[in-house]
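Every number in this text was worked out from the coordinates using simple rules, so none of it is lab data. The model shown is predicted, which means the values in this text are computed figures rather than measured ones. Cβ atoms are built from the backbone, for glycine too; each structure is taken alone.
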Structure I
Amino acid sequence: MRVVALGPPALLHSLNVLPASIGKSMTVIPNSVILEPGAIWDGDSMLLSADVKTVQYVRGETAYEDETIAFLGNAYNGAMKRPAWLSGVQAGQSRPLFGLAQSLSPWWGPRGSVCSWLGQFGVYFQQNRGDIELAIRQSGLLLDGLFGFKPVWTTLFFELAASMGEGGCEVFERWVKPADAGPFAGILLGSRGPARISLEGLVKAIAAQREAPTEDFTACTSFPIYAMMMRRAETAAGALAPLIEKLRARL
């Protein structure tokens, strides 16, 4: 057995491993033991992944990797069970959802126990599932629109990114890629203080461009494909901004 991560990195590690493991339970022959990622036992331990050779699990604030045979002999508990909120998450939904959770985790939730954090997140998800899933979809449309014109109109892209706050440009340079709808929604939801990323500035910046367009904006939107991307980003930002505020108020 070896320690993989300790403290806050253990939570980030868990949220990174789980999306690839959800829905991939393993049956151990000959005793038909089922190892199901996401299952909890002893109140503070969770199985993160399992295959023929190794398992990963978290206990308290420590993530471990162990040989599967050793885990069955030393740590396995027949009462292991996935929590109700996680049982409702399909494999295809898990990556954006846990991406949101991972981005949210530096700002929100109890510290120390990974299972406690996930339990609190699970309650929040159950109470707000429809709005969270809608926020992820709108985030995907927003990113699709913005990144759609970025390769050609890079200066305009970063001007609009800067309108989201001091850290807007850094978010798009370092943390968010076109497919990162879940992580981007988590950043919008959790960021605080001077580093807060806000869509209100983006909505106003695009509106201002339409009223008094710069040369770049005029050139960009003169092409139908880029005009469509801009409209997609504008519409998604307008729909997402109040949704994020509603979800933030419920944290």
Structure II
Amino acid sequence: MLIIFLLLVSITFGVQGFILEEVSGSKGFGISKEVKQRVYITKDALIVETEREFTVKKVENGKPKIYRVFKSTKSYADLSKSAPLFLVSLPFLECEKKVCRVDKESFKPTNEFKEIRGFKARKVIVKTHFGHREKEIIQWFTKEWKELVEANKLENEFYINFIRAIMNEKNLTERNIPLSKISAFLNELTQKFGGVIRTEQKALLFDTYRDIISVKKAEIPDYIYKIPEGYKEIPMR
């Protein structure tokens, strides 16, 4: 019986990581909507799960993989070909013609502070350039929520591992993507400001936000990394 129990434990649980409970919402035209989601973070995976689906970004056998899994239809889409777009989604990274650079000026700390969930948070204005259009995002950082800061550090580690996998797959070097500078900048952000407890963005029609509700260090279940058995792949054109 002991052998069976140990076997079940080894199958059920995987590596150490963090689990974050979040609420994402939007407001506009007198309408407000909120969606609860759970985020799993390890050094080689970032997984966002909602009631209906989950999105997996991971390093699998040294390759960058992205899956979108739909619970209701028991199906999934392999979006791994779009992995390089992850680079241009990072607000501090400007990329053109397979050459990227770190833009430290994209993060502008302010002297505005407020209390969020009992923690003192500092407002940082983030300039993004996705799609050649500049947008402004507000992020509230806190140093006081220690588990959140540690979770953000692990998320930074995932970013570096995922970017490295993209570089290896596309035969890119530091001349194309300054991985060491990216790592240094992410570590600098966490050291100076802490972890992101709230994110806000004003759009033309709706304002969106994302709040961190809880953070816990935990063993991440193995099943969350894998496509569930019996799920069928949706062909991508």
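A value of 0.90 was computed for FRET efficiency 1/(1 + (r/R0)^6) of positions 169 and 217 (r between Cβ atoms, R0 = 25 Å, to 0.05); which of I, II is the source structure?
On the way: I: 0.90; II: 0.25.
The value was obtained from structure I.
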*Out of I, II, which one gives 19 for relative contact order in percent (Cα under 8 Å, 6 or more apart) as computed from the coordinates?*
I
*Can you spot which of I, II the value 18 was calculated from, given it is percent of Cα pairs over 34 Å apart?*
II
_Of the structures I, II, the one that -17500 was derived from, the read-out being helix-only ellipticity at 222 nm (-39500 (n - 2.57) for each DSSP H run of 4 or more, over all residues; to 500)_ = I
